[in-house]
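What follows is calculated from the coordinates using simple rules that are stated; it is not laboratory data. Predicted, not measured: the structure shown is a model, and the values here were computed from it.
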Structure I
Amino acid sequence: MTKIGILGISGRMGHLLAEEVATAGASLAGGTARRGEQWPTDPTALARVADVLIDFTSAEAAPTHLQAALQARKPLILGTSGLNAKQEAMVAEAARDIPIVHAANFAPGVNLVLALAERLAAALPPEAYDAEIVETHHRQKIDAPSGTAIALGRAVAAGRGTTLEAAGIESGRDGHTGPRKTGAIGFAALRAGQVVGDHTLLFASGAEHIALTHRSFDRRVYATGAVRAALWSVKQPPGLYGMKHVLGMG
């Protein structure tokens, strides 16, 4: 039976992950939490007794958790968003020694939308079709655009044979911005209420609009996907994987 350790087990996602571990027939190796809570704080100790770790905590904590997994040579499922370029490079370097599944979103439906986004972008020339991404999340979310929105932007750019950075990003439009840059990828972020996660990718020409929308109604879908990734990862060699690999699309 696979023993799964949950970093940040006392949080909202941590509770859902613990429930999904039991549902999947795996074993809960334990968890970590902030000081003053009932769980231990040391990720290194957890990594020693777990077969795989799941981290949905914060970008600030990610390097420490990554190091714990690396020292114990255990797979890591990383669902933390908002990593900077240096942290992303650390993840890529660690994946040379351990399996890491790093995804902006662990919902199966979102990953199907990402695959469709790339295919649509390849078929719809940027000179004729503007690409805009609109995402809505709960008022407590601290980063924008969301990791999933950025992943959608990268999928569009890949379909167009470029990168998101090279294509150009248009976001936070306000005041007299001038005309839209051809080929740029637009982002708009809304924060309201307790929305779990809505993402819409719009391709718009002068003659038609094509929209892909994914709505999450329950955070449990992320926990289910992460536990599925954890069970998959323990059978894999070192490498940097995404949910498309877990779902057999990579």
Structure II
Amino acid sequence: MPRAGPSRRRRRSLLALSPLLLAAGGAPAAIRVLSAGAVEPGLAAAIAGFRAATGRAVQVAYATAPQLRERLLAGERPDLLVAPTSLLDALPDRLAGPPLPLGRVGIGVVVRRGAPAPMIRDAAGLRAAVEGADAVVFNRASTGQAMERLFARLGLAALVAAKARRYATGAAVMQHLLQGHGAELGFGAMTEIGLVPALHALGPLPDALQSYTAYGAAALPGGAGEALLQFLAGPEARRAFAAAGIEP
């Protein structure tokens, strides 16, 4: 069999390398998103629409607000940050421009199916529910911090402290309730409660007790997140957020 000449060997080498060259330069890199977990249901649906419309790949990591802050201060640089507006406002020098408001998420009450389901219509109802609970379950993120302030305002801090079961994330709160026992009373973001139909959602806190966390999105320097940010401002993304329970 005749040996291949230098020109043929070069052609073979280029053919072997061509898939690698296409992978390296043929498509834009995935857009990296770092997001608060409470907006996951709406954001996931909006990103699915963005992928369908543009063909762009998107990689999303979810974390609590305190974890988002720690990761950013440690040097992590996503292309797009979705976070409570209070966090975005505290880090203006790290953003490429002003944040885009996405909406707000309220706090709901949830119990395990079959567990006592107290009626919480006012502060007296909340006090009775806490007094009758074997455990009060909530997170250490934005929702949990709001509940801490509410319990303190109503003079329930000491009572709750004796019964509190705290977790880093809302998902862990829901998992505790699913596997729990007795009269356990849970609090979480309405969006996260809606993801677990196996639990019994008692509805949002009444208006006089309700606390909302506002969320926004901002691109970071580099420009890779701008296209997704513009999509999130559009009508399709707004419908996705509204359907997930994220209020305007």
Structure III
Amino acid sequence: MQVSRRTKFSLAQLLSVVDSPTAYLIFDKFGFEPQEVSSPAGISNEITSADEQTLSELIIEVIETSRTLRNYTSPKYKFDDQFSILEKSLLLDGYLIEDKSIKALDPNFIGFDPVEDALINELEISSLQNKVGIIRSVKASADDFVKAQPDYNGSLTNIRIALETLVREIALEKGFTTARAGNTWGPSLGYLKTNNFIDQKDENALASVYTFISNGSHIPFGFTEAEIVRLGRNMCTSMCYFVIKKYNA
């Protein structure tokens, strides 16, 4: 399993509410430093530095024994809240928890970071002036999806803002100017094609994804709201990664 940094922290938050003796045994079983369960920071440090195989086995164990772990948590609502966040974080990564088991919804590409982590890494090393704002929108989109009461429209709105801002910032850096107030998505995108930063196929793909997520969490037949929002968000995150990767090249 390849999971995002967000999911690792969600797992750490869950284990930090389980009683310490139980968490100690789990850490000892999987080769972590069991003394680190004395603090949430210690748990987080161990999990975020774990290798992929060990982390996968730990996640599977936590899911399969979730009922038992809940019994070792007081008050139990703390476990329920954190498990819900972990479940949604895994869903964003392409893993569905069902009947105390986990299954992959997307192909796994060993050796590659989850697209959200890769996007944030590329933004952080870029020279864009407003990269902090774009990263903030990407993270806000995920937060809206995984919180106890999901804001699915907010999740799509924030990732759309990230794409809008990214395209506009690159266009402005390459000489785009406009007297138009408000949304400059169309002119900015068109300028990037005129400037040969993207070609016609790229423009069509970006415009199609933007239109798709601009409909909000409209639910087509056969989808749950979480499924369609996850799909739209992942498509938009991938397009953001495509754009910033070209910019950094």
Check the numbers for relative contact order in percent (Cα under 8 Å, 6 or more apart) across I, II, III and tell me which is largest. II
Of the structures labelled I, II, III, one was used to calculate helix-only ellipticity at 222 nm (-39500 (n - 2.57) for each DSSP H run of 4 or more, over all residues; to 500), giving -21500. Name it. III
